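Some structures to go through are shown next.
Derivation of every value follows stated rules applied to the coordinates shown; laboratory data play no part. Keep in mind that this is a model prediction, so the values were computed, not measured. Cβ atoms are built from the backbone, for glycine too; each structure is taken alone.
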Structure 1
Amino acid sequence: MTQIFDNPADFAEEALDGLVAANRGYVARVDGGVVRSTEVPAGQVAVVVGGGSGHYPAFAGLVGPGLAAGAVCGNIFTSPSAGQAYRVAKAANAGGGVLFSYGNYAGDVIHFGEAQQRLNAEGIETRTVLVTDDIASAPLDQIEKRRGIAGDLTVFKIAGAAAEAGLDLDGVERLAVLANHRTRSLGVAFDGCTLPGAAEPLFHVPAGGMSLGLGIHGEPGISDHPMPTASELAELLVSGLLRDKPDDAGNRVVAILNGLGRVKYEELFLLFGKIDKLLTAAGLTIVEPECGELVTSLDMSGLSLTLLWLDDELERYWTAPADTPGYRKGSMAPRARREVAAPEGALAAEGEDTTAAAAGLGRLAAAVLAQARDAVVDHERELGRLDAIAGDGDHGVGMRRGVDAAVAAAGEAVGAGLSVHRVLTAAGEAWSERAGGTSGALWGSALAAAGRALGNQDSYSGGDAAAAVTAFADAVTTLGKADVGDKTMVDALLPFRNAFVAAFDGGTPVTGALASAVTAARQAADATASLRPLKGRARPLAEKSLGHPDPGAVSFALIATRVSDYFESSPPLSSPRAAAVAAGHGAQA
């Protein structure tokens, strides 16, 4: 159990601070993660890795000469925000461009993708290589859908060594892609991990059993099996990977037996001995293997086996020296310390001549966000429990972090007398920054889109409410690329939007249209229990998800219900007096 902390909400940040304090010769703290604290040759490609915390030595422990130039570190098992990825990459950049590399998870793809767009727009050429090594997460003909687990290390190491050797961005990217293409992993779990502050692990494996196909974010395996002997486990892992080997595979491989956090080193060594014999019997030559904790999952009881099929070029970079807090190979000359400057802050938003109506509607938006926060607070544990069934159990915590930050940011904007556009933009940016994860990106973008739709007008009508709802929904579907039936937040959101617009277009006042939309959203969220997830971390665990509603759809429906109840009990959009107060005498509904 993870039990050393003051406040569980601060666990990841304080652990990262302590890592830096213990490894100042390697890493320096920047907002969002760490970068090298030693000199980097001008023009060298910056390999920037990252993801959620809880995986040490991945990701911050892999920063140093011969490996990563920086690591972006989100909350426990939660993707970092776009802002964090941008700031770390900006601090790590040495003039040769940036290569992002991280596991293929929806939240990471969204946030790192936004950071990449921002960096490219500023003239810092940035590319991305996703790690897709987990053979249990998708079949071979859908390899692009596979998630990244301990194969992160092979891709990061090859890319980092190539950058250290002076290859340009094209060369580093090419080798990272090749390393990923030739890497395969398969893992097993014997028991789940416990999030800081939680009373129970995210899942339990039946007594005397083993779960095959685990994820590194505390996700359970895809199928349960009787506990095998060590020899049987070695055969299961090796045979599974050899059946999935790349078409162009040779006979020289890197073998990595990775402990997830609770399996003792002696057990790993025992198992590796049996794996070594099986691989040798299969005609393979093992090159510089690794056996230990490399990509962990807090205190999960489990392990994984990774194979990287080498060619001469990959072997040269795999065996090259590296020197980081959590991974060392060969020897490297000491590097001089450098001063790490934080990236310059964003320019202050342009001033606006806020209208009375837009300021009033901004106050109403902040009040609505407070209602959303209350809904999340009341159901935080329930949302985490739902998410743990086929995910990592962080949805409640992530939503709480995001909505708390959004409410605080909206309050500051209201205090400054800003328009509803600026209030919702500030709230959206804060939600995305603080929550991370897929839901953080989606809610953040959606709030900002709604703010843009409402703008800074002299007066508002019910049509503006319909436009804001539509903009909110469009932002989620565009960014998340999900549709109804994929078992995501969209399954509740689109029925909500459709019902709202239909009711409003039919002459129903905004408050009544909202009530109709909430009924549709709640019914749709409940109906997701019969769906198999087609997106996100729950997709590989589709069978476990059956019979349980999607946490993203449920959280949206809960928030929508609380907001509708607020309007019914204190109807700011139907009472002429309240409307005038809320919208500065410019609202009509």
Structure 2
Amino acid sequence: MRRKSNLLLLVLIVTLLTFLAACGSDDPSGSDSNDSESTDDNTEVSSDEPVTLTLFNADGEEKEFNDLIAQKITEETGVVLEMDYPVGGNEEAIPLMIASGDYPDLIFAKGDIGKLIEAGAVIKLDDLIEEKGDNLKAMYGDQLDRLRRSIDDPSIYTVGTYGVETAVWEPSGTFQVQLDVLRELGYPEINTLDELEAALTEYMEKYPEIDGQKTIPLSLLGSDWRWLITVGNPAGFAAGLPDDGQWAVDDDTGETTYKFLLPEMKEYFKWLNEMNAKGLLDPESFTQTHDTYISKISSGRVLAVADQNWNFGDADKALIADGKEWRTYAPLPVTLDENYQSQALKDYGFAGGWGIAISSTSEHQEKAFEFLDWMASEEAQILTNWGIEGEHYDIVDGQRVMHEDERERMNSDANYAKDTGVGYYIYPFPQWGNGAVDSSGQSITPNNEEQIIENLNAAEKEVLPEYGLDNWTDWFPQKDELGISKHGSVANYTIESGSDLEIIQQKADDLTEQRITQAILGKPEDFDAAWDAMIKELEAMNIDKANELMTEKTKEIMELWGTME
């Protein structure tokens, strides 16, 4: 009788415990709904709490993920980003990451992605794209193969960074000349280096000072990595080369040459040497900091720059905010002479190459991928480009219309994207591109050509009709005339870490930056000898081998993309 009572009591206890456990969970399976850790196969356990994903952005800055757009992204994806960046532009961030074995969930490493792949630090995305990457597949379409690493390793490790459908409505990287120079000189045609020099000389002689400060005809920023974009790249653009970084490519054969070996490069830098000797080049062009450079441009006394819009955009906005619209700039298709054609509107197709990778140590790999795939959706593209309906834009007659105060801030406030989040989460995430339209046929970006023309400042709107133009792009050789690049852009290729190509190019880049700077600042009568000596040094470091290796890589890319004839 006692044994029977004990057995009954045990049954009652087990039943009670089972009932209490079931009542303590909303999950029919009995699992803890607040557990957001991954299982062994990296399948996320459901959670009502957002998952924090760490993101390293090689081009990032200090920023909290707490603006209105970030909050909406979290609402839609269940993801909060904890963003990290290389302090002071530290180039050792990725190597140090590899040495420690401590990786964030998401990594945008730019050209160092190859090092991460070789270290086994990031995962292949092919299966995830196939299984759950509907948005990414729709976005990339038939250009998905451009994400693949190489012929030998045709895997996909990254997504994002560049737009799939791009359009150039604002030329960048070429020479830019103050609008007041054009007005004061009677709206001259400026298409060649000689015409540019003549215009700068005439204006400076007419106005040796601007607002009580000495006029600077041309200023560059060659004291740090920006040497590449204000000294090295403009040389190639003036020679009619598209943006292939330090290389020149025959787009039909894939033959690739270190561009500073070309005679056109010597011609360009000899012109800069003469500009310096004539006092037309800012003497601080190779010593000033970025802050000093921006401050000079913001003062309105720099007549011309050769730079990317994003590098001096803060100065341009400062000029507008200060009521100095005539001191802002007109981008011009300046080349060595009339035998060369500016490639500023060149269509490179989807560049592939760089992108955001998911680390092999992440506990949230599937969640990270789902986040990246959502960022490629139409909903995400409209959100990140336009903001929130009612807050940043309204729907008028079925069309998105940006609020006037928002658009004004967007065009004049250098911190607008960072402060509001509107436009901030486009790069380096998956993006359709500024040439894309949504399912309703509307531009995916608020800065389409029509809007860009409308946003031109008052001085630009006065100057353009004098040349019979609607937009600055009308002055340049057109996209259809230039054709689509078959090899993309060499500037975005991933060079294997420790390879002969990487070692030789790094040595060549260091040498050319130093020697070309010295040649520009030297006496004109010494320029030829200085240039010839540099070429001999390049040959001694086996630059011909680098040409061969880069040619092989370019041809492999064209084969991988199916563009090799």
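Among the shown structures 1, 2, from which was the value 1.06 of Rg/Rh (Cα atoms, Kirkwood Rh) calculated? Corresponding structure: 2. Compare distance in nm of label points 7 Å out along Cα→Cβ at positions 100 and 452 across structures 1, 2 and report the one with the greatest value. Once distance in nm of label points 7 Å out along Cα→Cβ at positions 100 and 452 is tallied for 1, 2, the winner is 2. Looking at relative contact order in percent (Cα under 8 Å, 6 or more apart) for structures 1, 2, the greatest value goes to 2. Given a value of -12000 for helix-only ellipticity at 222 nm (-39500 (n - 2.57) for each DSSP H run of 4 or more, over all residues; to 500), point me to the structure among 1, 2 it was derived from. It was calculated from structure 2.
From which structure (1, 2) was mean count of other Cβ atoms within 10 Å over residues 300-307 calculated, if the value obtained is 26.4? Answer by label: 1.
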